[in-house]
Structure 1
Amino acid sequence: MGIQDILLYDETIFRNIDAFNPDYVPENYIHRESQMEALAICLRPALRGGRPVNTVVLGSPATGKTTAINKIFEMVGETSDRVVCVYVNCQLHTTRFNIFSQIYNELFGHMPPETGVPFSRIYGKIMKYLRDEDKAMVVALDDVNYLFHSKNANKIFYDILRAHEEFKGVRTGIFAILSDIEFRYMLDKNVNSVFIPQEVIFDPYSPSEMRDILTDRIKAGFYPDVISDEILDMIVDQASSAGDLRIGIDLLRVSGNFAEADASKTIEEKHVLEAMKSTGSVSLKSTLKTLSDQEKMLLKVIAESEEEDLVAGDIYNSFKIRTSTSYASFDRTLNKLEFLRLIDTKFTGKGVKGNSRMVILRFNPKEIVKCLKNVGT
């Protein structure tokens, strides 16, 4: 089939290609019932005239955190007008003005002027509206670690959480969404004293859970009989081995595109294999972008090691030469990489007190080094 035929070919195997987009919110949201219940409990005081419970939504990438927030906010919007729920992607909006512009837009239906109006006036209008209308507000800050990179986190948290001190009666809360287990150590003491969050943990999906979720996406995104159980198992294996549901979703979309280009009414093994070549590092790159310079450096040290059996103590010695960091800091960074499912560790029973740890890289070392170079390290 030629290029012109591909572009003009009328038949499609996609019922709804948007079902494979990163921001798609599935109607049937499964395997996160306990987390959704916990989020609802944190929102319930606001629905009853009180303050929302500040919350840290914690989990490695592609564990459903953003989808859960959007789903629960959608439910609140459908059932009550007493709470304003604002979602902000902190990868896109990192400044104080940009964050509050998103809040302003949610409240008033348009963005504030970009010039000529001081921030204090925009901030005051937001808080006066909440006070006068007797509405609580919950702001979900997704990928909040980006606010720490831009050094704006403490001020933004302070602006939201201490608004009641200037505007009596205002009820505000924050849902901080992130993959960083060191988050609690990053905030200033005067912010921590009012934040005091509940934690809602999103554990990685099991292979069977991934299969259930991908099956639902197939029903939403493809027409019947486009993909066989054997091909689905192949995609599930790929996603579960990487520990990332997004790889499975991407493989469904890209495989479908290759099948259509091949004028096939079904997705075959050759289409999946072709898709694997083009999507293999997409999720890895997105995860690496969230790492701090120290975390990237440690991952690079691990990937570049020529030792067949990597031991944590030996890795630390190499890492210390480059960073002069303490072992405690190294240990926290190593735990972060394991939390993000970039590495695995296991105790060997050897070493001091039997606490020696083996470190196992979950991805091809050359691919790690290549991706780190692309994201800047």
Structure 2
Amino acid sequence: MVTALFNLRLISDGSITSGMAVLIEDGKIIDIIADTNIPANTQLVNLNGNYLAPGLIDLQIYGAGKPFFFGGDPSADALAQMEHALLAEGCTGFLATIATNTDDIVERGIEAALQHWDKRIGNLLGLHLEGPYLNPKRCGAHPPQLIKKATLKQVTAWVEKAQGLIKMITLAPELQDQEVLAYLTQQGIILSSGHSNATYQEGKSFLNKTVQAVTHLYNAMPPMHHREPGYIPAIFEARPYTSIVADGVHVDYTMIRLAKRELGDKLFLITDAVVESDKGTYQHKFKTDRFVTPDGTLSGSCLTMLKAVQNCVGHVGIELAEAINMASLYPAELIGATEKGKIVQGFAADMISFNSEFALSHVIHKGLIKTT
């Protein structure tokens, strides 16, 4: 049966429109019409004047919910927990992320994804490996003793084992062999530069060539300097898809404003979120507005994607429709999710509804409507 969502403010592709209704059927958006033209024999869902936006997409998140922490202790149960917890937050697509760890843990994460894949509710889109192929000079919360240079033998083994589920790898391109980067690119894996100590010249040599994206702008990379410009100006000039953590802790809001001016529609939001954990390589404790390792190192955010949108609107001065693009359309474009990120005819019926205070009222996933 066709369902009509009405009495809403529609956010899609950078604009906000009133007086429209969205028709959905069999998990798809089948039409967008004037709300005065809703057909008879249609199931009606009144959104009470709230916003209706595309479902949010997080390309870097380590855990959500309790008690499991996928990023450090991966399991199929942890992935199931993440799916349900994130869907309740309006995140209708995400890449479960594994940080630098032992080979055994990375392979357990791949096995967990394979085990869970046919049972998933559908917002799990694949895996993101952040490491272990980073630059130890910019390790951040990643254990330097576990960071290493990639070998073609190992990346081939992991890619083949994952059977297409590895969608993104964050690495330090300046330390990797070209044959490794070329192989990963040929496999359709998005290479994102992160925890890199690249120079300006090195950045210009690989951005938008072998490397399509940049991971958490400003964090774990050399700072700008007036005599040695460093990597960040190369990012601003090349304008690859670039993620940022908009919690006011990882990055000051002033610097997000600068990044938005320079990168425009290539800057997108991630949460880089973790959950508390007291075992394994990554032990996190919550501290006021962030997570830290036992030695106090900043290790992850407590953001949701919708909170990141709210922060961009309230603290950075980005228009709401554009902040939604940063949390939906732009990450969808990066990973080639061609039916996500907009509310248009033919796209997946993955949407969220929220009020002016950014409180969720409805999550629509595959056309199924849940009131929050």
Structure 3
Amino acid sequence: MTFSLGEQSALLTPVTVGGVELDNRIFMAPLTRSRADADGTPSSLAAEYYSQRAGAGLIISEATAVCEQANGAYLNTPGLYTDRQQDKWSEIASAVHRAGGKMFVQLWHVGRMAHPEISGFENVGPSPVAAEVQAHTPTGKKPLPVPRALTTGEIAEIVGQFRTAARRAVDAGMDGVEIHSANGYLLHEFLSDVVNQRTDGYGGSPRNRARLTAEVVEAVAAEIGPDRVGLRISPANQAGDMHEDDPVSTYEALLCRIDSLGIAYLHMVLDPSHPAFAPLRTQWQGSLVLNTRRPSGADFALLESLADWGVISAAAVGRAFLANPDLIERLKSGAALNEPDPTTFYAPGPVGYIDYPTLDELVTARSA
């Protein structure tokens, strides 16, 4: 596939989100790669992987657990709750900055998507409603069990864990954090009017269902400053067996509550043709990062037009960056893009991780 943005491309112009000045508006979306050590420490290859892609306007890291119990949806995913993990994230931040890039760490709690054979803990959620999906456990595919409903005391602890992980990220040298409230994981589960069946202050009305995500955003903003905080949401996204009868009202309540904080950006995973997009975009006055997650990959023509019209501030793309460390240079020149290899997305080791060739490497190889 080839696509040229051209010298006057809106996506290639600088942008400031919060307090971070960025060279372009093409962000690297968070991508689970399942290469962390067993204890949740990023692998020894992670610094090279991320720094190779420092041409992105902003790198958003793979989803990173805020505590040991927050992991468990997939094998070998990273965390940010121990000193060893923080030290490795510091190495990654330094490598990205040396290469001229900027980076946020995406923080998550997987909620009901955890499997006890992976996490070592029972899975939890807003209500005892299981996700009808199978997890890839060390002993094969297995269905997810019915989660235990969190107590209000445990909810408060989770808010604190997001806050502490955000502090660790900034202390490690990261430019900020993105709070993962999307794709069927814990914060998204609380937003859902189907999965969240609580009758206390965290369930029932749109305002109550939005409460946990809002409290996390508020706590993290108070800890590291709102200009270092992004928030990811995915209205109507059915990942993780997620369902929402009303994909607008709860998000309107959420955005209304956090609007005055002045966070760096809202990262929305939603096709702009979906009926929920227009009312939510109208309500949100801050910087908007869009990820369409189209099956055919990043539709750069659409994203360019949305940026040119001022509908979005930036675009987050995933697989194109996974396979093309020098994606920005390729888009500038109209060079062909490497095709990603799905068989190596979650495989251990360097293959399909740090060995995708740049244009310069291809030229050198051909002339050798």
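Throughout, read-outs are computed from the coordinates displayed, never taken from laboratory work. These numbers come from a predicted model, not from an experiment. Cβ atoms are built from the backbone, for glycine too; each structure is taken alone.
Values for this structure:
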{"item": "Structure from which 64, 47, 42 was derived, Cα extents along the principal axes in Å, options 1, 2, 3", "result": "2"}
{"item": "Which of 1, 2, 3 yields 3.6 [distance in nm of label points 7 Å out along Cα→Cβ at positions 104 and 360, calculated]", "result": "2"}
{"item": "Read-out mean count of other Cβ atoms within 10 Å over residues 112-119, computed value 15.6, structure in 1, 2, 3", "result": "2"}
